[in-house]
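Q: Structures incoming, each one as structure tokens.
FYI, it's all coordinate maths here, none of it is from the lab. Note that this is a predicted model, so its numbers are computed, not measured. Cβ atoms are built from the backbone, for glycine too; each structure is taken alone.
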Structure I
Amino acid sequence: MLEAQSLTRVFGDTRVVDDVSFTVRPGRMTGFVGANGAGKTTTMRMLMGVLGATSGEVLWDGAPATAELRRNFGYMPEERGLYPRMQVREQLVFFGRLHGMSTSQARSRADHLLAHFGLEERATSLLDDLSLGNQQRVQIAASLIHQPGALVLDEPFSGLDPLAVDSMIDLLHVEAADVPLLFSSHQLDLVERLCDDLVVLSAGRVVAAGSVEELRGHGEERYRVVLDGQDAAWLRDVRGVRVDDVDGATALLTLDGIGASELASTVVGRAPVLELARVRQPLSEIFREVTR
């Protein structure tokens, strides 16, 4: 288990990261989101030991994470760290060797990862000759080459087409099935699709953290009601209900004083119902609420 404990980073008079604490649990994808300048990249660099913390510490299974332990982490920085005039397989093998793998182990692993991304035919190409999307694939492969014990990925899906995103997700589900995985992204639809847990940063501080379902549970209860052949405007007169939108027989409403069972009995007792379903709060709405 990877933990940030009261991490703080000050640059001059500016407190960029302020007392940040959260946990990344094994076998769960944790999304790390926040506006530009919220402190996500700085926090990830401190987790990896690339940047020292002004105060606080990083823990691995409850003990301080040493430089030796961090060697086994996989890291994908936002600023890509590959060699543009080096062959693709050659530099994957190079990174594998840096992590203590033998040359044969690193070659076998590199070939496996390149095959997954459909890059076998580009194995001897210079990185600079690849498209930006393929360079991104190679960067991910470099972070996975040594089968890391934890993964910290900064904007891993940036610049990828939908098929490449799906391919990367499939790989991460296999490679990170049992390890802590933290990734940042501005693509909230992807975060919502992938994440088990969420950490939201605003102005250097954690403003929300927990499972996605827990964070959704803190919001208002919203329901969609679809009536059979009857205008739904009368729902505006139901006590304890706030109607947010009505379109003919369909209404979107928020409970404001009554429970779901009372809503159901009221609606069913008044009109034929085709649908009465709770509306899942989108991640974008949670994000706006907690970062206001």
Structure II
Amino acid sequence: MSIIDFHIHVTLASEYSPWLLEELGRRVPGDPSAYLDRVLGSPRGFEEFLDAHGVDVAVCLAEQNPRSTGACSNDRVAEFCRGSARLIPFASVNPVEDPDPAGEVERAVTRLGMRGLKLYPVYQGFFASDRRLYPVYAKAEELGVPVLVHTGSSVLRDARIKYGDPLHLDDVAVDFPRLTIVMAHGGRGFWYDRAFFLARIHERVFLEISGLPPSKLLEYFPELERIADKVVFGSDWPDVTDVGANVKAVGELPLADDTKTRILGGNAARILGLTG
């Protein structure tokens, strides 16, 4: 069974906002800058980190949040992942500040070889159904790449939680029926029921569980087994430092073995085109 982590940030210490590094200092072992520099010092070193946690493939996220968490460019993430079949680069655009976000999606996918897109509504300040995003969704649909969208709460500074309501993705799923949408954090905190329902009724909408304690998954989603083919594992490293412990905890849930296989890698492989 291949383990795929669908949610890993590869932002360097120098790219994070100073306050976020301070926040990470409460989670990571030792000095956060030294920790990030050690793990992300080279693609090979990062693969060794993945090996230590039992992860075979990692989706590596760019982020364009200069007014909040920081900025990690599409070019750098693409370069970091280049040459490794295990590192899957996802682009980021900021529809509030970028004059041509759809154009950047096209550049990132067709010229940089990036394989998906991550949107950060709560840090960038937009609802997922905002019509400014429609050219971005249309381009992602045209190029056949999935869109990972932050849903749910955040305790980080400057986050606007109202923008995390997954219900806004209902419009997107209806208006772009060939677009694959992955709801990061599964509507964390307020909207677990909405995220579950959207994943159940929309063919190409998936529920991703990064940042959620695996031991609580069946409390948050009592009928999780009903959408076994729609649930995707992610860690949210470095905010969640012990990725391997989360993998192990999912494997210990009282779910069918086939369900756990799908959650830990099978569903993600299908989204990323890694099967067959």
Structure III
Amino acid sequence: MKFFDLHCDTPTVMFAKKNGFDDSTMHINAEGLKKFEKAYQLCAVFTADEYKESGFEYFRSVMDYFLPVAKKADNFVPIVSSEGGRCIDGNPENLIKLKKDYGLRVFGLVHNGENQLACGGIRDNKKGLTQTGEEAVKMCEELGIVPDCSHLSDAGFNDLVRICKKPFIATHSNCRSVYGKQRNLEDDQLREIFRRGGLCGLNLFPDIICDDPSLEDLMKHAEKMLSLGGEDCIAIGGDLDGIVSVPKGFKDVGSYTDIYSLLASEFSESTAEKIMYKNAAKFFGIGE
């Protein structure tokens, strides 16, 4: 089995701990990865909106540590992304350097706070992108970097709709109509992502699935996205190594085989393959 996951915080955690995949306390670890032929993983550097030093230099330090470690794992394919636009220090030109030096593929503008580019929905859901944020999004599209709307305010989402000429994605978000947390996306927002041919990654963070969730509860979010026309646009965005708790029945990355089985049982094997691998692989032009 292969999987393609849209979001993890593994680089940030590994850099802080100075560890590797042999650390079994990590969600993504060597033992769990043994279950898979290939693991394609968008690997984010998390840079807090309130970070006071150079986010750009921090990003480089994290990736300079993580990528050599990740590339030692034969079946693990790291794809570089960011969580939080603080990593460019308010300078869209830094995106050029991150693309050139690290192959940055996905750019998350903000986390739960506010930075030079945008406002997170939890901070102020009516405040969107700054002028610098708009410039950064346009630069992303010129460079072939995909903007990520997860964590972004609703006003910021509307700004992306207005600015973007290409698809954008939500790397790790669920359905607000299934569980009414602001971190999730409204039905109309999901429809817009799907209409543009973007992706939405199902998030394993219990706080945005439901009260005291099991893996079966994640299926309700998948079912809703399918009803909105997302069969070719739904992916998995587990938020592994970035979440403080997990749903009942989930251990580590090896549990993605259980999620596949649930998707196949609830929907079909074809749908399960699309969500766990094929949709994201097609979008990024990666894998077979």
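Q: If we compute Rg/Rh (Cα atoms, Kirkwood Rh), for residues 69-148 alone for structures I, II, III, which one ends up with the highest value?
A: That would be structure III.
Q: Of structures I, II, III, which gives 1.00 when FRET efficiency 1/(1 + (r/R0)^6) of positions 29 and 253 (r between Cβ atoms, R0 = 30 Å, to 0.05) is computed from the coordinates? List each step's numbers first, then the result.
A: Numbers: I: 0.40; II: 0.65; III: 1.00.
Computing FRET efficiency 1/(1 + (r/R0)^6) of positions 29 and 253 (r between Cβ atoms, R0 = 30 Å, to 0.05) on every structure in I, II, III gives 1.00 only for III.
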